[in-house]
Structure I
Amino acid sequence: MIWARAEGCRVTLADGRELLDLTGGFGVAALGHRNPRILEAWREQEVVHALGDLADAEVTVRLRETLPRPAKLGVTGEDAIEIALRTALLATGKPGIVAFDGAYHGTGLLALAATGLEPFREPFAPWLPGPVHRRAYGEDPGALPGDAGCVIVEPVQGRAGSRVPGDRFLETLRRRCDEAGALLVVDSIFCGLGRVGEMWPGDEVADVLCVGKALGGGLPLSAALFYRDGLEEVWELGPEDVYTHTHTGSPLACAAALVVLEEVPRLLDRVHEAGERFEQAGWHGRGILRACAGSMDEALERGVLVVPAGLDGSLIQATPPLTISNTELDEAFERLA
């Protein structure tokens, strides 16, 4: 499948077929494909690439000032996870990670170690770091192991099939971390920035909160937000940053992020409304991070773009732009019926 054009909630393939896009490019296009304000923000940039951690562009500084907490920027969502897990090790001195079944945190080795989806993990098992202590998602993990430096959790699990835990699950994890002197890392890369109807899901309990996907408005950008005071200081390890990338703080991505952070709060009521329509149509989840039984190939034949999800791959998932209209939702549900 080759995309030739994407606009709003529509994708045109190279063969000329037009699809109604319920993926938003894995949730990246929160404001719709080719959002006019993002395109304009890119055109206005006089610095396209700076010097990563050595020299921020002005727009990168503005993004840092706009984010709700001090942050270490990354390129991919996996970077934000890597930063968060390394922060826990630096802050606590303890290498253990408590993670959950069904979790998806990325495919780099450290993030993959915390990921709970075996098809991703198994081929690289001999190389995976640890120790990682796996627990059942949505349940009290009990007293944390003595070596646990952190717990990492998704407020709503994405790739596992839009799994929503009980209301007090995150509060329970906060209490367990406090008892053990561990950090609570909240992975809101998929469900954050409005996807489940909140800007920063889990911010009320997190020590470090990770965001990505939609943040860059279509370009790679992520951030680990430090909600516990002083965590950014654990990275002061010498004259050079010991975890960085050539494209950290990309000016184009940061320019788009400023648009995303301004526009998404205005769409939260719309997300709740669209989520109710998904619920009525039989899709489970929260906001517009939704899943139901189905086949991606069958949906494609009917002109709707979705992605496979679920622990056994039996689900299809919808993460459309937050701007999707009721008319477009009704059209999608009718095609899939």
Structure II
Amino acid sequence: MMSNIHNCLINKDVEYNPIWFMRQAGRYLPEFRKIRQLNKDFTKLCLNKDLSSEITLQPMKRFDLDAAIIFSDILLIPHVLGQTVNFFNGQGPSLKTFDMDIFKSNNLEILEKKLSPVYSSLNLTRKKLDKKKSLISFVGAPWTLLVYMFGLKKDKKNNEDIDKIESKYNLKKVIDDLIKYLCFHIEKQVRSGSDIVQIFDSWAGLIPENKLIDYCFEPNKKIVNYCKKLKVPSICFPKGIGKNYSDFVKIVKPEGINIDYTMSPDWAKKNLKNVCIQGGMDPKILLGDEKGVLNEVDKYLSTFKDTPYIFNLGHGILPQTNPSIIEKIIKKVRSYKP
């Protein structure tokens, strides 16, 4: 049976707008906070198959969503490849200095063994999830992983940082190895029950224009092509690249493209062709008054009324979001009539 999101992604159906949210399983839900309170180590929580599955299903029990997204983290990849990753409340992740020798000492068998709880969690979740719903798995794109792995500055585009790293390391080899590991991870997730893959390039906006092809377009294209080989649709999220979204879609050719909240929906509709558009709405708007939120929802639905469109946000749900507004957004999407 083809899910509603599959129909939108693959058949480019415009009759129904599927809906799910990035970070829909997370800190804004009181039931998640209860589990988190008892599990201080975030990495261990992600690698606990039972709790990961339970957290994944929490929003599905509460809301009428079209897909679950597995509770995990893009930084599990550098973690299992031997780079120490620490998560600090309110500060984001911190990684130990990159060590090329440690990185080179890895292989696919090591990756599979260390990430086996993720695959078990997916398998468990798929068995419990309504067959009409999709189960989304995800990876971080190579560039975004590099930003964390090498501690690249996050406040502006910085050629100097990239040039230093390029001169010290064989970045092409690191990227190629990451692609190999990411594709393997995707395949294992798909074999374990995932039927859609989202590729997060959350820091693509830091890439200088002259390096977009090498660090964003080509790595994403290789991963998307691998997904096509597995016959699983992919959704790319090259956050922050502005009007380069147009070239990204033409070159990478994913089934779906998630636009970020800086992008005009009118521009996206006009310039992003032969692709299912997802998201766009600013998560901060959800913190405002209900009328303003629902008006913004209506704006996106109206703009994309004759375009294959999956309702989502332009980034993840913020922790201070009231779950009741998520319920109202879903009802708005479900009842929308052009």
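Every number here is computed from the coordinates shown, using simple stated rules; none is lab data. Bear in mind the structure is a predicted one, so any value in this text is a computation, not a measurement. Cβ atoms are built from the backbone, for glycine too; each structure is taken alone.
Structure notes:
- Looking across I, II, the calculation of FRET efficiency 1/(1 + (r/R0)^6) of positions 17 and 137 (r between Cβ atoms, R0 = 35 Å, to 0.05) that yields 0.40 traces back to I.
- A value of 21 for relative contact order in percent (Cα under 8 Å, 6 or more apart), calculated from one of I, II, originates in structure II.
- Largest in distance in nm of label points 7 Å out along Cα→Cβ at positions 65 and 217 among the labelled structures I, II is structure II.
- Structures I, II were shown, and mean projected area of the Cα convex hull in nm² at 15.7 was computed from II.
- Origin of the derived value -14000 (helix-only ellipticity at 222 nm (-39500 (n - 2.57) for each DSSP H run of 4 or more, over all residues; to 500); candidates I, II): II
- Read-out Kirkwood radius over Cα pairs in Å, for residues 81-232 alone, computed value 16.7, structure in I, II: II
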